[in-house]
Structure formats: structure tokens, C-alpha cells
1. When Rg and Dmax of the Cα atoms in Å is computed for each of I, II, III, which one produces 21.7, 68?
2. Between I, II, III, which one scores greatest on volume of the Cα convex hull per residue in Å³, for residues 216-327 alone?
3. Taking distance in nm of label points 7 Å out along Cα→Cβ at positions 32 and 344 as the criterion, which structure among I, II, III has the greatest value?
Structure I
Amino acid sequence: MKRSIFWFRKDLRLYDNPPLLRAVAESESVLLLYIATPDIYRTNPYGFKCTGNFRAKFLQESIDELSSLIAIKGGELTIRNGRPETIIPELCAIHDIDKVYFASEPGVWEKHTEDRLLEALAHINVAVHTEDSCTLTDLTKLPFNISELPHVFTDFRLAVEHLPVPSCTPAPEYFLSCIRNTSGIRIKSEQLKVSANALHRSKFNRFAGGEWQGLKRMKQYLSPDGPALSYYDTRNNLWGTDTASRLSPWLAAGCISARTVYHEILRLESIAGGNKSTYWLRYELLWRDFFRLNMEKHGYKMFIESGIKGTKRTFKNDTKLLHLWINGQTEEPLVNACMNELRHTGYLSNRGRQIVASYLINDMGVNWLMGAAWFESQLTDYDVSSNYGNWAYLAGVGNDPRKNRYFSIARQTEQYDADGTYRELWRSRTSSHVLQSTIGN
């Protein structure tokens with residue numbers, strides 16, 4: 001009897017999860033596994049929790065919903081805390097496993113974990129199947145090797161946007177034959193404790209984790225009478241629940257796939273007709289692929305001060321300036337408003353992210369890696385490739401063809417908050433205790 005393990009990572013979904021469907025199709029019994037790895041609990045070199053309160057809550061909700069969806073189909077999700085290269089071989093021995101399936105990830109930490117796991121499984125003669133399940137593009141159809149990935153996004157887009165996007169795979173119909181492991185445990189709640197501030201869900205930036213929640217938001221946003229058809233005109237707004245898709249938290253956790261969103265956009269175009277807005281939504285999905293492939297190509301260079309270009313710039317590693325920025329206590333009210341929103345909600349518009357990143361880098365002169373680390377801790381929709389790729393881009397050490405990309409705060413204020421509504425909304429929402437609860441000891 002062929003017995004296997006499917007390891008959920010940043011693909012916390014049943015629909016359009018090709019390696020999961022393959023595992024079920026090729027096995028008589030499957031152990032469904034999620035591992036809370038050490039990177040969830042660690043602090044980064046600047047003392048910030050890598051998984052802050054907002055993303056921790058979203059992650060726990062996503063895992064809870066995944067477990068419920070699996071149970072509806074007759075299965076059970078096993079949850080472990082620890083290192084995959086230790087836990088998975090142990091489960092292979094206990095359950096006489098023949099093969100392990102999982103989706104590959106581009107991050108340096110994730111790749112090291114994969115390498116250690118592959119080495120451990122090779123010692124016990126357990127086969128492995130891994131494939132990418134998070135990109136829009138079919139990576140087997142790329143017209144270039146990853147080592148030849150174009151440096152500039154436009155060149156990448158022109159090379160791949162004509163390629164057909166694979167159809168979405170159906171969710172497994174049932175898990176009646178899955179291996180059950182009743183000793184499963186939840187993620188360490190004391191490590192991922194969510195503060196009262198994070199639990200308070202007002203009208204600001206509501207995100208509930210889970211596949212069903214992500215699909216619900218996608219259907220609402222991409223409905224024929226929904227806001228997607230005006231996305232191009234609203235995408236740079238600082239505020240508003242429907243000015244952008246806000247699907248990024250579910251994409252980052254893998255609750256929905258980029259291909260699912262893409263085909264839903266095509267469905268909308270078939271009903272309401274395509275326009276610049278629907279094209280631009282697909283365009284943004286390609287940016288996500290571009291940064292993931294850059295992580296594959298450049299690895300650790302995405303995390304060093306000089307970036308993938310090796311650019312020599314002088315930055316300050318000044319924690320006092322950093323904390324003024326974090327707490328919304330700079331000389332710029334618009335920057336302060338953006339930072340207050342991020343700190344209190346775990347979310348910030350794309351325009352807001354560009355404004356505050358440019359200010360930290362270019363006006364304050366602070367090391368861009370410190371800002372990227374704070375975003376990593378705070379953002380509900382944190383994605384390693386997009387986060388570090390975008391920060392490096394703005395710092396002039398990444399994929400930007402310009403030498404330096406500077407955002408004038410006066411001009412940004414005039415363009416996007418001329419009447420002061422956004423600044424007033426977040427003006428008084430400063431609270432130093434939030435900083436203290438998020439920075440590790």
C-alpha cells in the first residue's frame with residue numbers, strides 16, 4: 001500500500017493545489033501535515049518578531065479553516081512545532097511512508113529547510129515530489145533559465161505575459177483514506193499571542209484568514225458590479241476598502257492561488273468586458289512572479305545592504321531614527337499617518353508603502369533592511385520575495401533601472417491627501433505601547 005505525507009507550507013488551501021491533488025491521486029493513504037517552523041517564532045537581527053500579531057492571527061485562522069475543510073472531506077490535519085527535517089522523517093518511520101509531497105518556496109530560509117529535508121529523506125530512501133504551486137506563470141514554459149531572468153520587470157513581462165496560464169486544479173473530493181495522527185497539536189499559542197489591540201476589529205482593514213474567506217473576498221471584488229473595473233483609477237488611493245483588491249494576505253499565506261485570481265479576472269472580462277483596470281490586475285500578479293523568480297536567482301543577495309546590484313550606498317543603522325519612523329513621530333504628518341495605520345492594523349496601501357519606504361531611505365538615510373524587517377513583522381500580507389524585492393527596488397539596490405527613486409513627501413501629500421482626510425484619520429492613533437509589544441527583548 002502506497003503511503004505518503006503532504007506537507008502544507010504557504011499553500012494553505014485545497015483548491016488549485018497541484019501537489020496536494022497529485023499526492024491524493026497517487027497514494028492509498030495520505031498524512032496531511034502542517035509544521036510551525038522555527039522561523040515563525042524567531043526574532044530578526046533588529047529585535048522584531050518575524051511574525052507579528054496581525055499575521056499570527058491570520059495564520060492561525062487560516063490553519064483552523066484548513067483543518068475544518070479537510071475534516072469535512074473526511075480527513076485530519078496534523079500540526080507540529082519544530083524542524084521539518086526532523087519531524088517528517090520521524091513520521092515517515094512511524095507510518096511507513098513511501099513518498100513526501102510539498103510545494104517549493106523561493107526564500108533562502110525555506111530553501112535551506114528543503115535541502116536539509118531532502119538530505120534526511122535520502123538517508124531513509126523516501127521519495128520526494130515537489131513543484132511550484134504559487135506562481136502565475138508555468139515555470140516549465142519560461143523562455144529563459146532562472147539564471148537568465150531579465151533584470152528589468154518590463155523585459156520580464158514582455159517575455160512571459162503571452163504565455164498561457166495553467167488551469168486551476170480541483171480540490172480533492174475526499175480524504176477518506178488519509179492517515180490519522182491524533183497526537184497533533186496546535187501552534188504554540190503563547191508564542192503567537194495576539195494583543196487586545198490586534199483583536200479589536202473596527203472598520204479598519206478587516207482580514208480573516210482562510211481559503212473560504214479569500215475566495216469570498218475575490219468573488220466580491222471581481223464581481224461584474226464590483227470595484228475591480230475601476231481599479232486603475234483607484235489603485236494609488238491611500239484609503240478605502242475597495243480601492244485595491246486587498247487579496248494580498250490570502251495570496252501570501254497561500255489560501256488562494258495567483259492562478260485562481262487570474263482566471264477569475266478572465267471570467268469578469270468575459271462578462272463585463274476587459275479594460276485597463278482588469279489588465280492592470282493581471283499585470284500586478286506578474287510583478288509577484290518577478291520578485292519570486294528574483295529570489296530564486298539571487299538568494300541571499302536579496303538580504304544584504306548592497307542588494308543584487310552590489311550598489312555601494314551609505315546608510316545609517318540608527319535605531320533612534322528607525323523608532324521615530326515606526327511610531328509615527330517624524331517631521332512629516334503624511335508619513336506618520338501611514339506608519340500609524342500600519343502599526344494599528346497590519347496593513348498599508350501600496351502607495352503608502354512606497355511613501356514611507358522612500359522617506360526612511362532617502363530623507364532619513366536609514367538602512368533599508370531595517371525598514372524591510374519592520375514590514376516583515378507588521379504586515380498581515382508579508383511575502384518574503386515581494387517585501388525585500390520592493391524595498392531593494394526603492395533603495396536603488398534592486399531591480400529598478402533608475403539609480404534612485406525618490407518620493408517627494410510634499411508632492412505625495414498634494415496628490416493623495418490634499419484635503420488632509422487621511423492624515424486626520426490617523427493623526428492621533430499613536431501608541432508607544434504597541435511598539436513595545438512587538439519588539440522582542
Structure II
Amino acid sequence: MLSLRRVLILAKKDIKLSLRDKSTIFWAVIFPIILVLMTAFVWVPPQTELTLKTGVCSDDSGNLSRIFIGVLNKSKIFSIKEFSNLNTMLDQLTKGSLDAGFYIPEGFTRNTTSDFPTWIKAYVFYRDPSAVTVCKGVVEGFLAGFAREFAIRRAEIAIKYIELYGGNFSSPYSNYFNLSMIKYWVMGLANPINTTVEVVRPKNLVSRADVLGFMVISVIGVEALFSGLAVGATSVVEEKEKGTLHRLLASPITPLELLTGKVLSCLAVITISAIATVAIGLAVGATIRFSLLSPACWLAIAHLGLAAIFFIGVGLIVSVVARSARAAEALIMAIAFPYMFTSGMWWPPPEFLPEPLKTFALMNPATAAIDTARRVLGYGLGVEAALPKTPVVIAAAVTVFTLGLLVYRVVLRRVLES
């Protein structure tokens with residue numbers, strides 16, 4: 001039978017010791033604050049307009065090449081520098097002095113005005129995989145838009161000539177294929193499919209503040225990961241190295257009460273960390289959708305607590321190979337950092353991960369718990385967003401913690417016998 005009084009005394013003792021430890025202060029307060037600040041100013045920075053340093057080389061002396069360069073200059077996306085020699089422009093691209101380049105061949109204006117096919121070649125500097133994807137998308141989007149608008153202008157000119165010189169159109173099929181239909185058909189050749197792209201956001205995720213709020217909850221999940229693993233992995237060896245383990249167990253305190261006290265102290269430290277994280281998040285402009293009267297918000301907080309218990313259970317399981325506190329800390333780092341970036345619990349989101357990491361993230365109960373909290377506290381979704389995953393999260397936390405408890409008893413017996 002657990003004694004609540006003894007458990008609370010143990011938890012209070014561990015909290016005091018934790019708050020005196022500089023490393024605990026770093027991981028519980030400073031580390032999540034750093035993550036929030038990095039998120040606010042690196043991963044979700046204030047909105048800025050993208051400008052690509054762009055070279056243009058034209059071997060065409062016609063008006064249309066100047067029109068193309070003029071459109072580039074008017075665009076806010078491109079900062080233009082003209083070159084008289086293609087090799088010089090390519091040399092600047094190779095050195096990384098330019099982000100992109102356009103080459104207009106000789107005869108561009110002549111072929112265009114004669115309705116013959118023509119071409120423009122674009123170059124994008126490979127700075128890194130992410131940057132080249134963005135730059136290539138911007139350049140291709142601009143060229144596609146320019147080509148579409150140009151085709152429409154051509155069609156409008158062709159229609160004017162049809163109206164001037166077509167005369168009365170008559171044929172056996174004039175009831176179905178008349179002058180109006182010809183004009184419509186020509187315009188269809190120029191722009192066969194009208195396409196639009198609309199970004200659909202979650203109901204409340206409409207601003208940078210909402211994105212930051214979403215990421216702040218992710219940081220709390222990261223803190224639960226580190227703190228939970230640390231408490232689980234060091235629950236026995238730390239007390240042994242301090243010389244307090246035998247004294248504690250010689251008292252009326254049971255091993256289960258000792259572990260329960262550590263779990264409560266861990267949850268208390270995570271709570272302190274969460275308060276600091278939310279405070280710094282609000283300071284940099286994050287929106288947290290929390291209401292004392294909302295059942296969904298309390299369910300989201302319960303999911304974060306279950307994630308912490310899950311991680312404590314994992315820490316207890318791996319403690320079987322940790323012979324010292326230093327070895328346990330190394331083990332925690334070896335597990336936590338890869339897990340943080342491959343589980344979808346922080347960044348990148350599960351959908352951005354390659355297989356099989358994507359499958360691992362989507363099936364991971366701890367990620368599901370944290371993602372549910374993000375959707376409720378970040379997106380402002382209701383209980384219906386949290387309830388479907390709640391049974392899975394509870395089952396996973398109970399199962400892993402129970403396994404951890406069995407390992408804890410084995411480790412404790414081994415340490416006492418040594």
C-alpha cells in the first residue's frame with residue numbers, strides 16, 4: 001500500500017535537489033527556451049519576401065527580350081544583374097554569387113512574333129537541397145506564369161485578325177462552329193486548363209502566432225522526452241552514487257514509493273519547464289489556445305502527462321544497461337536526440353519524414369499524444385480531436401511503464417546485491 005505522505009516527501013526532496021542542480025536547470029528551463037527562440041527566429045521566422053540574386057544574359061536584340069527582362073525587374077522576387085556573356089553569368093552562378101540565371105537566345109523575338117516555338121533557359125545554383133528546391137520552384141513558377149500570359153496575349157492578337165479578316169463564317173456546321181466558337185477555341189489552345197492553387201489551413205492556424213503556439217507545445221513534448229528518460233534511466237544508479245539508496249530502503253519507504261516520488265518530481269519539473277516555455281513563447285508572439293473551462297485543453301495536458309510517463313517507462317527499461325549515472329546520461333542523449341528529429345514530435349512533422357521514419361512517427365503513441373496536445377492547444381480543436389487517440393495513448397503509457405517497473409525491480413535488486 002502506497003503511503004501518499006512518504007511519496008510526497010520523496011517528491012519534494014527530489015524537486016529541491018533538481019532545482020539546485022545546474023544541469024537540471026539547463027535542461028528543464030534554458031534548453032526549452034533556446035528551442036522556442038530558435039523556432040521563433042529560425043524555423044518560423046517573421047514573414048519576409050524572398051529575393052533571388054538573378055543574372056540575365058540575352059543574345060536577342062528584339063523588343064520581346066527587353067519586355068521579358070523588364071518583367072523580371074518589376075518582380076519583387078528577382079534582383080536582376082545583366083550579363084553580356086553567358087559564360088560570365090554561369091561562372092558567377094558556379095561561385096554562388098547568383099541564386100539563379102536566365103538565358104535568352106538569338107531569334108527569341110523573331111520566333112515569338114512569327115508564332116514559332118522558342119525557348120528560354122534558366123539556371124539555379126545548388127546551394128543546398130532545401131534552397132535549390134525553393135529556388136527551382138520559384139523560377140519554374142515564374143516561367144510557367146510568363147509563358148501562360150504570353151500565350152494568352154498571342155491568342156488575343158490572333159482573335160483580332162480573325163475578326164478583321166475572317167468575314168462571315170459559313171459552313172454546313174455553322175450552327176455549331178461559328179466565329180464565336182473559333183475565338184473560344186483559339187483561346188482554349190493558348191490556355192487549355194485554368195488552374196488555381198489554394199492553401200487550406202487548419203481552422204485556427206492562420207498566422208505565424210498560431211504556428212509558434214503549435215511549436216511551443218512541441219517543445220514541451222521535447223522536455224517531457226528528456227526529463228522522462230533522465231528520471232527513468234537514473235532512478236536507481238543516481239541514488240546509489242549519492243549513497244542514499246540503502247538509507248532510503250532501510251526506512252519504511254518501499255521501492256514503489258521511491259519510484260512514485262521520482263515520477264511526481266519529474267512531472268513537477270516538466271510543469272515548471274512548461275510554464276517557462278509558454279511564457280517565453282507568449283513573449284515572442286505565440287498563441288496558446290488554453291481555457292480553464294475547456295475539457296479539450298485539460299485532455300491535451302493529460303496527453304502530455306501520459307507522454308512523460310511513457311518516456312519514464314522507456315528510461316526505466318534502458319536503465320538495465322546503465323551501470324552509472326554518467327553512462328545513463330550518455331544513453332539518454334543517444335536516444336533522445338535521434339528520437340526528437342525522427343519521431344515527428346518536434347521537427348520535421350511526420351508527413352515530411354521519409355519512409356520508414358514516417359510510418360514510425362505516425363504509429364508512435366508518444367508522438368500521437370504530443371500531436372493531440374498540439375492540435376488542441378495550438379490549432380484550437382475540440383475534444384473530438386483528442387478522444388480517438390486517448391485509449392491508444394493510455395494503453396501505451398501503462399504498458400511501457402509497467403514493463404519499466406518490472407525492469408526497475410530487477411535493477412534495484414541487482415544494485416542492492418552488488
Structure III
Amino acid sequence: MVVDIKQKSRFNLQPISQSVSVSFNYQIHFTKNLFDLKNPLLAQVITADEETKPKKVLAVVDAGLLQFNPELVWQLAAYSKFYAEILTLAVEPMIIPGGEAAKNDRLLVEKIHQQIHAAGLCRHSYLLAIGGGAVLDLVGYAAATAHRGIRLIRVPTTVLAQNDSGVGVKNGINAFGKKNFLGTFAPPYAVINDSTFLTTLSDRDWRCGIAEAVKVALIKDAHFFEFIHTHTAALVNRDMDTMEQLIYRCAQLHLEHIANSGDAFEMGSSRPLDFGHWAAHKLEHLTDYSLRHGEAVAIGIALDSTYSYLLGLLDWLQWQRILNTLSALGFTLYVPELAQQSLFRGLSEFREHLGGELTLTFLQQIGQGFEVHEVDISLYTRAILLLQDFGEKRRSFSN
């Protein structure tokens with residue numbers, strides 16, 4: 001039977017079209033000793049909402065913080081009591097495990113939902129997420145899916161979270177062996193960066209966040225990369241003023257991209273802020289997350305920079321400057337998992353995460369990224385061998 005499409009169309013009404021614009025506004029605050037009673041910032045952030053007070057707050061705390069900040073739960077209670085006219089802790093703070101383990105346990109989302117239900121929180125209540133990027137991702141996912149959205153205030157406590165994951169609009173958890181398979185785009189109500197938390201970080205966690213700064217500098221701001229290169233020693237030696245400058249500029253560049261890229265919620269196939277991340281996400285999984293996210297990102301950056309060099313787009317001096325800077329910051333740029341053929345499944349998983357065609361960001365020069373839609377696996381294999389050779393030479397030189 002042949003269907004006459006023109007004849008059939010007379011049974012269909014004209015579609016109704018409508019365009020909806022939604023405006024999101026949130027601020028990134030910078031402070032020290034956030035929960036000191038003399039610091040009113042958190043209360044002021046909540047006071048900006050002129051509705052009925054006091055507001056119910058559910059605090060969710062990264063368990064790793066309590067090792068170095070054992071009085072944090074007590075400070076939260078004291079702060080709530082001191083500013084009782086503005087906010088009230090609805091229940092005792094929830095303590096959840098930090099690190100990638102938090103994002104691998106779906107039951108944690110349910111536990112947060114149960115607490116939200118039990119405490120009677122609503123869309124005008126607040127979830128206060130205090131911790132590293134994984135905890136912020138998890139709590140953000142719970143906040144976005146309870147009542148279709150409870151106000152989220154993020155308090156990032158690591159370099160990685162303060163300059164990257166904690167300031168953006170993404171939330172999510174891992175599933176089916178894939179990074180952030182379940183998640184939402186939901187901007188926070190506010191973000192508060194407290195540099196005091198950074199003083200208790202291990203050297204490893206201090207360093208991990210710098211990788212995201214290198215990433216955004218390489219694709220967007222050559223002057224910022226030069227700042228990182230010039231201040232490598234200060235960063236390694238944990239100079240707080242230098243780190244605060246790095247976090248501020250990195251957060252600024254991330255927010256500028258989110259606001260002005262024209263695709264804040266990644267409806268297309270482009271994800272330039274994930275430069276180096278296709279390999280990073282896969283390496284985290286292949287190493288059973290023994291590689292921290294920032295460490296994996298550093299390797300991913302080195303790999304995609306090397307691929308850019310082999311394409312003839314990035315010159316030798318700039319390529320070496322990138323590798324030497326990452327290495328001087330303390331990053332290892334080769335791990336055995338790079339040589340596993342399954343690494344390249346990360347390319348299809350990266351494409352699948354967005355849908356559409358594969359879109360990766362590479363470098364034309366430091367500070368200028370560009371997008372490609374296909375890659376040469378044999379060239380990537382050469383890039384991996386070059387990274388292995390670079391690592392062996394660095395070890396030989398250091399010995």
C-alpha cells in the first residue's frame with residue numbers, strides 16, 4: 001500500500017511552537033573560616049532570599065573533612081544557633097564518604113532523599129553540601145531530583161572543586177562503569193569557596209586541582225597558562241596567595257564559558273571544557289579509581305596535547321612546555337593503563353554521553369582550542385609511546 005503523504009497531512013493540526021527562556025543567577029563567593037560566628041557570609045547568602053525565615057537547612061558533609069576538621073559538625077550547630085533567625089539545621093548533619101566511592105554508591109542518593117523527606121524540606125529549603133567534588137556532584141544530584149529541585153549551596157573544600165566542578169552546573173553519579181551516567185544540569189543557589197579548607201589537603205589533593213586550571217588555560221587563556229608555568233614552584237610549595245589567584249581565574253573562565261558559550265547545558269555535541277577528559281574518565285575506571293580525577297586529567301591533557309603536536313598543529317616548543325609544566329607540578333604523565341586497547345572505548349563513551357557526532361577539543365596553540373570530529377587511533381598510539389618515552393627520560397634525569 002502506498003501512502004499519499006500530502007493526503008495524510010490534512011488529518012494533522014499545525015504544530016504549536018513556543019520558546020521559553022529561563023534565567024539562572026548565582027554567585028561564587030570567596031572567604032576564610034566560613035563557619036566562624038563572626039563571618040556572616042552564609043547567613044547573608046540565605047538572607048538574600050526575602051521569603052519567610054528561618055530557612056530549613058540539611059547539611060551533608062564529606063567524611064574525609066572530619067579527620068582534619070573534627071569540630072566541623074559542632075561549628076555547624078553553633079553557627080545555626082547563632083543565626084537562628086535566618087537558618088535552622090533541620091536534622092543532624094549527614095556524614096557521607098568522600099572521593100569517587102560516593103559517586104559509585106547509588107544508595108547514598110536515596111539516603112539523602114530520605115533525610116529530605118523526613119525533615120520536611122521543600123523547594124525553598126537548602127541543601128548545604130560541604131566537601132570535595134564527588135560529594136558535591138552526589139548531593140547536587142539529590143538536590144535536583146527531590147521536589148524537582150531544592151536550593152543547593154555548595155561549599156567546595158578541595159582545589160579541584162573550588163576551581164572547576166564546584167562552580168559549574170553539572171551534578172551526577174556513576175553507573176554501569178561510566179562516569180556521570182546519571183545526572184542533571186542544575187545550577188546551584190550559590191557557591192562559597194573557603195580557602196581555609198585547602199590548608200589541610202594532602203599534597204596529592206592540593207596538586208590534583210591544578211590540572212583543571214592547566215586545562216582551561218590551555219584552551220582559553222595563554223596568559224593564564226604562563227602564570228601557572230611561571231609560578232610552578234610557588235604552587236608546589238603550597239603558597240596560598242598563588243593558589244587563591246589560580247582558583248579565582250580558573251573559576252572565572254569556567255563561568256564565562258558556561259554563561260557565554262551558547263550551550264550551557266551541552267545540548268549539542270561540543271564539550272570544550274572537557275579537554276583531555278575522554279581519556280581521563282576511562283583511565284579512572286581502568287585503574288579502579290586509584291588515579292584521582294585531577295591526575296587522570298593531567299594525563300589526558302598530555303595525551304591530547306601530544307596528539308595535537310603529531311597532527312602538526314602544536315609546535316614542538318609549546319608541546320614540550322605543556323609536558324614540562326605538568327611534570328614540574330608533580331604529575332605522572334604515563335601509566336600502564338594507557339597502553340590497554342580498551343582505553344579507546346573511552347572515545348565512544350565520550351560521544352555517547354552527549355550523543356551526536358564525536359567532538360573533541362585539541363590545541364592549535366597554547367590558549368587556543370579547536371574542535372575535531374574524527375581521530376586517528378594509530379596517531380594516538382604514537383602519542384602514548386611518546387608519553388612513555390617522556391616519562392622514562394624524566395625518571396632517568398631525576399635519578
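1. Checking each candidate, the match is I.
2. Max of volume of the Cα convex hull per residue in Å³, for residues 216-327 alone: I.
3. Largest one: structure III.
Each reported figure results from applying straightforward, stated rules to the coordinates on display, with no laboratory input. Computed from a predicted structure; not experimentally measured. Cβ atoms are built from the backbone, for glycine too; each structure is taken alone.
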